[in-house]
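**Student:** Listed next: structures, encoded as structure tokens.
All of the numbers you see were taken from the coordinates with simple rules; none came from a lab. All values derive from a computational prediction rather than experimental measurement. Cβ atoms are built from the backbone, for glycine too; each structure is taken alone.
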Structure I
């Protein structure tokens, strides 16, 4: 017998991230900020299109760990608005497919990529990380940033990553982890309450990845770096004459953006959550 609460979670998670009118809202803000919305650049989108901790800096560091080569095929699981996918395609030369549970994110990622001139090098589709719509051993690389915290069946997610990777293929992940100081304060960017939040400790995460058949190549704790960078960003915003920038993640996260970010930073400082970056290889 299926667990009805488990079967309904994908819909609850998608509703959490769906705000409505996202593409139009972002294009209007980009226009107000003086950007040419028919010829968007990575710099134009940097403030809005990387919906994960440490944003572009984290993407660059994780890409260095993964070391992709031009022409390699890469699957971005939980591709969001497509920022990392466009970076990996436009800067690192990969051919990228993105998959995300949230239909609105897929639609926005597709439109932003078209306007950035990358429609031929990236594609996006709606789907689940637990049932990837791809053949076995069809990607050179797999990538995922700040996605696993919404996944209860982590073993199945890692098994699917392993399945679609070619033998010897590499995986790069950035994950929010459970810290030693207790449950997080809510709401946070990935959940308004514990019902769709499934954090694991770094040790549990590593063990599950190894059980799925991955060999750890690099494993780094980025929590301290995230705290320093968040403090610096908060100081910059406080010193700005504008109460809020025209472009920012508030356009994606909604009215409670500030509360979610405060809780996220508080959780890190109190040891309730952490951040790991890792590169692994399929055995």
Structure II
């Protein structure tokens, strides 16, 4: 869940939220021995929210924003191999449940088992320890940040920047739809969603509905990215069942692509300039 500013706060309190997300990531990793998959997943989500918060303050303090984002990136990369193996197993299991062909379903279940075996072979404790060092530095640095910019203007600029970047990625995806362009769009949509959630208590007008629409869009794009990852693994597998699975997954992905782009067009239908003017009038 995205942490939010309190109603009496403004953007100057954003470093507090970033530090809180970092602390949540550390708390999750403390459970890695007991809940290995959930702990890494929850830590990665908290790190992503912290990085998103850092990007929201880009117009207020560029140097601090970039530094905090870089710290979070290093923490996320430390957990990347483990989380990728964990998530691929879940993706393949889900695809197996949806599969109509028993042979395709069996192939997908076998792929899920391979991913679980890879995850078991990875040194999860070492990855968590490396990530914790970067997360601790992120937390300490966030607590030391003091935003001097005018807070209301900084909030508007931060939201406008997130909207502008998402709109730009949407145009690229519309011109050249594919796994890479839609994944980049997904990242920018999640930023917009996180920013709207964090600012909702202090800037509630219209943000709840916008955030809800962005969440649905991010979910569609997330499933599209999951299918792309699974296709990338299966396309190198031998056998008719593997290739049948690839064909089925590509058909499912194509349908998602159309839905996601249509929904994105509605979420970001206003031009960035018009959206910025609306924010200024809020």
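**Student:** For the read-out helix-only ellipticity at 222 nm (-39500 (n - 2.57) for each DSSP H run of 4 or more, over all residues; to 500), a value of -28000 was computed from one structure; give its label from I, II.
**Tutor:** Answer by label: II.
**Student:** Given that mean count of other Cβ atoms within 10 Å over residues 59-66, derived from a single structure, equals 17.0, which label among I, II identifies that structure?
**Tutor:** Comparing all candidates, it corresponds to II.
**Student:** Given a value of 25.0 for mean count of other Cβ atoms within 10 Å over residues 171-178, calculated from one of I, II, which structure does it belong to? Each step should come with its number before you reach the end.
**Tutor:** Details: I: 25.0; II: 13.6.
Only structure I yields this read-out.
**Student:** Give the label, chosen from I, II, of the structure having the highest value of mean projected area of the Cα convex hull in nm². Please report the intermediate quantities before stating the final value.
**Tutor:** Values: I: 14.3; II: 15.0.
Sorting by mean projected area of the Cα convex hull in nm² in descending order puts II first.
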